[in-house]
Structures are given as structure tokens and as C-alpha cells.
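There are structures below to look over.
Rule-based calculations on the coordinates, nothing more; no lab input. The structure presented is a predicted model; accordingly, all values stated were derived computationally and were not measured. Cβ atoms are built from the backbone, for glycine too; each structure is taken alone.
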Structure P
Amino acid sequence: MDVPGLVIAVVVLAASAHENTAGTALPGKVAATTPTVTTALVDQGFKSSVVAHGAGLGTGVQVVERNPADKGFIPQPKRRVVEQTFGILSFRRRLARDYEHKISSSASRACWAMTGVMARRIAGTSTRSWRAA
């Protein structure tokens, strides 16, 4: 995702795949489609291999770490945009469960859902028409 929370690239993996698999697949896809991306932020679950892979592609990968002195739930400033976009996309019925048999079909559903989000942002509407009272 970029800074306003729009999806740049989609990688769909099996549930049994580790985060690092996506961490090495996604920067390559982003570098191929959007070469102007210079920095990627990741959470603590990613290993140093993701940072090294991003450096090899010319993208600086920074791990956003939580302050160990903090207790309880404290939202991380950069991760809030990502979590908000995931929440918006989870309203889409086809993304709530995996109904697709092909990975390309699942990825296209995520792109179509993001297209709807972008269209609503351009139109200036915040709710779907069927929710309007």
C-alpha cells in the first residue's frame, strides 16, 4: 500500500505459507510495476532476508518495531493505514472467505475491491448507496 492506503500490488499465498514468502515476493512485484517506490515499511514478523531482498531490488526495507517499554495496545502510526485498508476491504463479501480455486482469481477480487474504494474516494461518497438513509 502507498501512504494514502491504496493497494499497489497484490500477492496471494496459501494459508500455510510464512510471511517471509510474501515478503520476498511482494517487493519484486512492486519494483516491476511501480519503480518510484524507494522505501517499504514492514512489521516485526519479517526477517532480515526480506530486508536484504529489498536492498537487492533498490528498495529500502525498514522494520517498524514496537517500543518494548509500552504496555497494552498502542497503534503504530504507519501500520494504522494498512489496518484501515484491510478493514475496508474486508467489507467486500468475496474477500471475507476464500471462494476461489485459483490464486489469480483471488488476486483479481482484491484488485476489484480496491477499484471500488478508489471510485468512492474520487466521487466523494463515504458510504454505499444502499446504506444511505
Structure Q
Amino acid sequence: MNKPARQNIGSGAPWEDTIGYSRAVRMGNIVEVAGTTATEGDEHIAVGDIYGQTKFILQKIEKALLQAGASLQEVVRTRIYVTDISQWQEVGRAHGEFFSQIKPVSTMVEVKALIHPDLLVEIEVTAILPS
């Protein structure tokens, strides 16, 4: 039995090698996208706007999926970490703009903090491509 090839997709962030992670990894027909925040280089996007951050993150995830040969259509799970669960509706509204027809399983939990106080939401996804 042949082992599926591994494809690591990087973002070019300088800390990928230091920490030892990839933006996304594809093994066979499975794509995992790492926890993604509203950052572009050292810049934080949509500071104070959880809806804007969520939209930016999902666009960033979509780009990583495309690099792995997948799309939002193959996403089967989203995991959403928020620093203020009372804002769940704004996060859900942005999520729905991307996934209302796809309807992956989804989890949203409140966490104490993310890596920087400007970051209000972090999302990771799993996609499975047809065999």
C-alpha cells in the first residue's frame, strides 16, 4: 500500500520554521488548515471588529485551501475560537456568508485569550476531497 504524499503549504511567516508548523497540510484527500487569525504579516486586520476579522480569516483560509487543491466546498469541519462568546452572532453571520450552502459541522468556543489582544477570533478547518 502506497503512503499518500504529504504537501505542506506555508504562508511565508518567519515563525513557521521556529515553531514548526504549516499554514495547511494535505495528506491524500484530507486538508487541514491551521488556526488562522486576522493578521497579514505583522499587521492586525479589522481591530475591534469580530465580524471583519472573521471574514478576513475565512478569505485567508480559502486561499490556503486553493493552494492545497481544495475549496470551501470540501470543508467538513470548522473550529472557531473567540475571546468573547457574546459576539457569537457576528462570527456566525460571517461564517454563514461562506458556508450557508455547504454547512460543515462547526464548533465555537470562548477562550481566555489568543496570541495578541487585538485578535478576537481564530478559525481552523478540515476539508476532505472526493476520493
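Some notes on this structure:
- Ranking P, Q by FRET efficiency 1/(1 + (r/R0)^6) of positions 70 and 102 (r between Cβ atoms, R0 = 30 Å, to 0.05), the structure that comes out highest: Q
- Structure responsible for -8000, with helix-only ellipticity at 222 nm (-39500 (n - 2.57) for each DSSP H run of 4 or more, over all residues; to 500) calculated and labels P, Q on offer: Q
- For 25, 18, 12 (semi-axes √(5λ) of the Cα gyration tensor in Å, calculated) the corresponding structure among P, Q: Q
- Source structure of the calculated read-out (relative contact order in percent (Cα under 8 Å, 6 or more apart), 32) within P, Q: Q.
- Mean count of other Cβ atoms within 10 Å over residues 62-69 from the coordinates reads 9.9; which among P, Q: P
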